[in-house]
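Take a look at the structures listed below.
Just so it is clear, none of the values below were taken in a lab; they were calculated from the coordinates. Please read all numbers here as calculations on a predicted model, not as lab measurements. Cβ atoms are built from the backbone, for glycine too; each structure is taken alone.
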Structure P
Amino acid sequence: MTAATITLRPAGDDDTAFFAALYASTREEELAPTPMTREQKDAFLAQQFAAQTAHYARSRAGAAFDVVLVDGERAGRLIVDEQGDGEIGIVDISLLPAHRGHGVGTRLLAPILERAEALGRPVGIHVERFNPARRLYERLGFAVVDGDGVYDKMVWSPSGAARDQPKTAS
């Protein structure tokens, strides 16, 4: 079997429904045990997606909002904020369930880390404590540097400095 072709393209207005469905797919497992009806879950997810979208538009207006394509088909979203000279922020990396655990995330992150290495800049991401993708970030050299009980701040550093910092109490 040949490796899938993974590309990015800038997000457009016609991607909103896809992003809403993608967002819902990332929350299905979390919402499964709740007593909400399907309609209640759908309404909740729509409200949460709208809030997230508005927040990202306000706080990350200069970030690159991209659609992840696997063999030409929409498979996910990648939002990267490289503004300024400080940390490169991975704002969101989400994949449809069929594309999780197959190396797509690694292939998306590799060029970001290569660019950060060349620029001498750290890369940061906030990750839910129980997100299975944490294993990927740890394998790539990200380390927890802070947390709030729900999310941990993980940082990759080209110098290794962040990897050697102790975790802040959370």
Structure Q
Amino acid sequence: MTRLLPFPIVSFCLLALWLLLNQAVSFGHVLLGCVIALVGGRIMTVLELPRVRVKRPAVILRLLRLVAVDIVRSNLAVGRIVLGLGRRQRRAGFVEIPLDMRDPYGLASLACIITSTPGTLWVNFDAQKATLMIHVLDLVDQEEWIRTVKDRYERHLLEIFE
């Protein structure tokens, strides 16, 4: 069974995504979605992904709560900027953040967190220097951003993955 479906969760998600995008559950769409799911699952074997080891799964819920709160706060802040509320001058900029994390799944999770938070964007990760560069729409204090990423996100991700 693992030869046909080496990554069953990925295959199922691909099928579900295909059906959601087409907004139909006809025989043809299900059949084509199954083919895409099978091929997509087989393609994942070529990537030779390392095994994920979650050390403290309970921390995931804490991290998700933090991320949800930060996303809501950022949506409100970016909304105020876009609507022109507030009188102070806005300055966008780049921030370099030194990271202790090396786990590829932890880094991928951090990339998703930072990029899904409005007003911030993952720009670059230098593996040799172990530094992350992000772009911030309203950069007031670089040290505050470094503390936020390291204390709120990286610390939790280190507990989960390393």
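Which of the displayed structures (P, Q) returns the greatest value of distance in nm of label points 7 Å out along Cα→Cβ at positions 116 and 140 on calculation? Mind dumping the intermediate values first?
Working: P: 0.7; Q: 2.5.
With respect to distance in nm of label points 7 Å out along Cα→Cβ at positions 116 and 140, the highest-scoring structure among P, Q is Q.
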> Which of P, Q yields 4.8 for distance in nm of label points 7 Å out along Cα→Cβ at positions 44 and 84, as computed?
Replying inline: Q
> Which structure, out of P, Q, was Cα Rg over 2.2 N^0.38 Å derived from, given a value of 1.07?
Replying inline: P
>> Of the structures labelled P, Q, one was used to calculate distance in nm of label points 7 Å out along Cα→Cβ at positions 4 and 100, giving 1.3. Name it.
In response: P
>> Quick check for you: by distance in nm of label points 7 Å out along Cα→Cβ at positions 12 and 52, which of P, Q is greatest?
In response: P
>> Given -17500 as the derived value for helix-only ellipticity at 222 nm (-39500 (n - 2.57) for each DSSP H run of 4 or more, over all residues; to 500), which of the supplied structures P, Q does it correspond to?
In response: Q
> With relative contact order in percent (Cα under 8 Å, 6 or more apart) derived from the coordinates and found to be 17, which of P, Q does the value describe?
Replying inline: P
>> As an exercise: mean count of other Cβ atoms within 10 Å over residues 36-43, calculated from one structure in P, Q, equals 11.1. Which structure is it?
In response: P
